[in-house]
Structure I
Amino acid sequence: MSDLTALVPGPLSLAGHRLGTPQRAGALTMVPISGPAHPGIVAPRSGLKLARVPGYGQVELRNGADTGVAIVPLHIGYVQDAAQNHALCRSALLAAGQSLLFEDAACVQESQGGLLAGRDQWFFVLPLELRARALELRGVNGYSKLWTDIADLNTRYGLARRGHLEQILSRKRPVLTQFQSRLELQPGQLGALFFVGDRFAGLEIAPDPVYFAQMWTALVCFAYGVAAWQAEPAPADPEPYEATSLAGLRAALDADRATRLAEIADRLAALPTGPVEVREEDRYLDLRLSTVTGPHLAGQIVTEGERAVYASLFAPATATGTATGGTATA
């Protein structure tokens, strides 16, 4: 249960990383990951800055730290009122003080005019249902390239058919932020496994706990919370424990945790395996940024030798079943 080596492709070693006690909020299960930290990586909120959006489909980011390399989180996007919202289709490595213009960014707000300014923004990560398509479109210029996929997603969720992700990210934000309050970030946590229902949804590994804590809301509420909101089970009356003493209650809780651990172990054992393609995209000193693609797993990883520094790997929508799920009408 604690060994993650079977989950990851060849060049990525998670030696020393361990799984913690699973937590569940409705359809979303999060399994904390602890492990060795990698020093010298700039955290995304405190160091990575949105410099400007010079045109639609163009986003410039800057590593504002004096020292350390910034790993741009895969599929990060920025939201600001009264401006066009954008998301990135790929990750990148930025040296201290370096700026990088992403010309293959995707506009995720079809009908809002204006360009994003470098102030008062908050960031998200693209919902799971859009991530495989966004990864396919890395390097492809065209600000409207995700609008059809976003419109399809909105339609499945009972919302107006528009290429307007704000219908989910902002208007459903009070619903989605419930996952942040119901799941608890653990001390020293630098990663997580995510399941939607009984299906593997993603594996996220950060260089250190500070980096992961700054990504927590974007991952729990948006990257995986959207699919979990759509798959939320109907409310049911909880079944009370039959314990008649404090010791009996503790034993019942321990048994419940053991059952959850066994379920997670079964899910991990049932994960599809097979060859994946790993393609190097960027490098900075000893760090290597690579793209992983396969029928059951996709995303990007950063390694130093064989050691995992960063990973954002997810199951394509067809593998998780989210592409053909029901309709949410919250």
Structure II
Amino acid sequence: MTNDKILLNHGSGGKLTHELISGLFVKYFDNKFLKEQTDSALINIDGNLLAFTTDSYVVDPIFFPGGDIGKLAVCGTVNDLSVSGAKPLYISCGFIIEEGFLFSDLETIVKSMADEAKKAGVLIVTGDTKVVDRGKCDKIFINTSGIGVIDEKRKSISSGSEIEAGDKIIINGNIGEHGAAILCARNSLEYSSAVKSDCASLNKLISEVFEVSSKIKFMRDATRGGVATVLCELAEKNKSGIELDEEQIPVQETVRGLCEIFGFDPLYMANEGKVIMVVGREDAEKVLNKIKQNELGRNAAIIGEIIEANNKLVVMKTGIGGKRIIDMLAGEQLPRIC
């Protein structure tokens, strides 16, 4: 690590985040679970395989089209467990609240968490509350941790260790909507009525996919750093090549327009209700059709595949017939996106 101070870019989910994790946290917290660097740690306790995850939410603004910080916290933890192949069961929540925060806003957030937990079929079973001096916290921060159970046959999903050339890459819908919604809400843009966050719990959609296929080889929710960062991580970790087809990647026209205006790339925009799956070639169409039957997957598409090249690169075929290399997010497009 070359920086002597923490930068906003260290929280982007991109290159600096990975340097911070590997150069500091993994260095000192070194153990076999943490080394996997997956969304959830897989822990075997007396023959029972559990998935355990934690995340903190500092999104600004705390209320945005399609959700709020409370819904986001529950969905994020449910999804981190689900994409590891686990069935989410229990969640904890910790609140850090600034003195002077409106009680009515806190009640709205807590109710939102309760509603989303009920919808996802999980229980919020423990928590903690701290109140800090005015000006020592930006309104409210929330930490959630989650526990789920996982079938032994799905333990390789979080690492993607069984992917191979020919496997197809599927996403369950339009990308970049959460990032676009935050951008609009933060800057009071007129677009805000047309763009809503995709914030949603994906566990039921994922369980439906498991019912029709045993060839799900990798899953990850594309949050900070977007689709590009997830796929770059996958290629790097598994020493594989990935080829994307730009024309097959679903992007809402309003989101595409916002990205063009502000100079963003939808591939790097945050999502909070999108799962990337790597599926065996023979089951790809079957899985795609099943996803499309769910309301959270109506715009699902096969966007690429794992290729034979052992170059740890993600390459995209562009709409004009060329190719470009997709790299991991280097800076911070939008800070405090989740």
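Identify the structure, out of I, II, from whose coordinates Rg and Dmax of the Cα atoms in Å, for residues 126-165 alone was calculated to give 19.2, 55.
Working: I: 10.2, 31; II: 19.2, 55.
Computing Rg and Dmax of the Cα atoms in Å, for residues 126-165 alone on every structure in I, II gives 19.2, 55 only for II.
A value of -8500 for helix-only ellipticity at 222 nm (-39500 (n - 2.57) for each DSSP H run of 4 or more, over all residues; to 500), calculated from one of I, II, originates in structure II.
Thinking only about Cα Rg over 2.2 N^0.38 Å, for residues 46-141 alone, which of I, II has the largest value? Intermediate results must be reported in sequence, preceding the final value.
Numbers: I: 1.01; II: 1.15.
Looking at the calculated values, the largest one is II.
When relative contact order in percent (Cα under 8 Å, 6 or more apart) is calculated for each of the structures I, II, the largest result comes from II. Structures I, II were compared on distance in nm of label points 7 Å out along Cα→Cβ at positions 78 and 94, and the highest value belongs to II. From which structure (I, II) was FRET efficiency 1/(1 + (r/R0)^6) of positions 102 and 214 (r between Cβ atoms, R0 = 30 Å, to 0.05) calculated, if the value obtained is 0.90? Answer by label: I.
For which of the structures I, II does the calculation of Rg/Rh (Cα atoms, Kirkwood Rh) return 0.95? The read-out comes from structure II. Here Cα extents along the principal axes in Å, for residues 30-189 alone was derived from just one of the structures I, II, and that gives 51, 39, 33; the source is II.
Here, each number is a calculation from the coordinates, and none is a lab measurement. Keep in mind it's a predicted model, so treat the numbers as computed, not measured. Cβ atoms are built from the backbone, for glycine too; each structure is taken alone.
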